[in-house]
1. State the single structure among P, Q that was used to calculate distance in nm of label points 7 Å out along Cα→Cβ at positions 23 and 95, giving 1.3.
2. Please state which of the structures P, Q yields 17.2 when mean count of other Cβ atoms within 10 Å over residues 63-70 is computed from it.
3. Taking -7500 as the value of helix-only ellipticity at 222 nm (-39500 (n - 2.57) for each DSSP H run of 4 or more, over all residues; to 500) derived from one of the structures shown (P, Q), identify that structure.
4. Taking mean projected area of the Cα convex hull in nm² as the criterion, which structure among P, Q has the greatest value?
5. For the read-out distance in nm of label points 7 Å out along Cα→Cβ at positions 55 and 127, a value of 2.6 was computed from one structure; give its label from P, Q.
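Read-outs throughout are calculated quantities, based only on the coordinates presented, and are distinct from any laboratory measurement. What you see is a predicted model; the values in this text were computed from it and never measured. Cβ atoms are built from the backbone, for glycine too; each structure is taken alone.
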Structure P
Amino acid sequence: MDKAIERAIKLEALVPRLIRDLFHYTNDDQWIELPVGQIRVMRMLYGGPSTPSDLGSQLSLSVSAITQVCNRLETMGLLERSEDTDDRRVRHLRLSHSGYMLMHRRHASRVRSARMALAALDDEKQQAIIDSLEALLAVCEPHTFIGMDSPELAAEVERQLPPPPAHLLTEDAV
């Protein structure tokens, strides 16, 4: 198997596991009941106010999808909207006090979890992990892969992935 594809398969399996194990939640966590889309919007707004179009661009969602998510967050009292002082058509979104405090507790909890995990590693390994993740993130920035994907690459990956289990290969399963 191609080493690059082998590593990509391993990365695809490791990242979700790492996130799940590193940032696990307890039943007491209020945000556990929020859908991922709402948490993503709140995470962006935790960094400061934004507009629906900016959020949509950053999260690769349509403005109408952002509006739906924000309507739900506003109904729950986690988000506030305000008009732009120069252009009444523009709405600014920000976390309410409740929304900010919820995200602040979430952030603190995740930092504590990361700190505990990193404490099990020496300084050199900690820095190597951070450096590697930053390097990977730099090549994953939006639009980095435009024009790089191809039918040939897709076919090559499909050829090298493990085959599906035998019971899925019957005509009844298809």
Structure Q
Amino acid sequence: MESAPPTDPRTTSDQVIRFPDPRLRRTAKPIPVEDMTPELIARAQGLFPLMYEENGIGLAAPQVGWNVRLFVINLSGEPEDELILLNPVVEEESGGTWRAEEGCLSVPKIYGKVTRNRRIRMVGWNLEGEEIEVEAEGMVARCLLHEHDHLDGILFIDRLSAVKKQAIRRKLRALEEDYADANAS
């Protein structure tokens, strides 16, 4: 008899919410450092197993209906590369721009090219209540900016070209219909 794989102790009951859920469009609220409770820390850490389960590289708190300025990223999937940022602020964008394809766990099966800066410097807080600065470029910078957008109610589809928005209109309408059906009284 095979034994079940060990479960991640950080597992959360949160679920990724999908477009067009209005909670994705809210501006998230800052987390006062003095509110850094064991419950908040556990919930933040619980975003990683959910992100991995969904095959993502980043997940923002608003994507699970938690209206706080917090996100997690890990592009490699290795535990030592996990990053949690609370109350992040983009301090600098540089290096010119580049277009690359993005997707989103909250907008499933839709992809499109988004223009973003190549390099950024972001400042935020870690779960120990310490201010940290992250300098990143390439895909890490892109991921940080994508997740930061979620904190301001911005989805990657908002940054697509007019032509691409037209091309995905039917897929978005299907997501809207699924949402309406799931939330019908």
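1. Working through the options, I get structure P.
2. P
3. Checking each candidate, the match is Q.
4. If we compare mean projected area of the Cα convex hull in nm² over P, Q, the biggest value is for P.
5. For distance in nm of label points 7 Å out along Cα→Cβ at positions 55 and 127, the value 2.6 is produced by structure Q.
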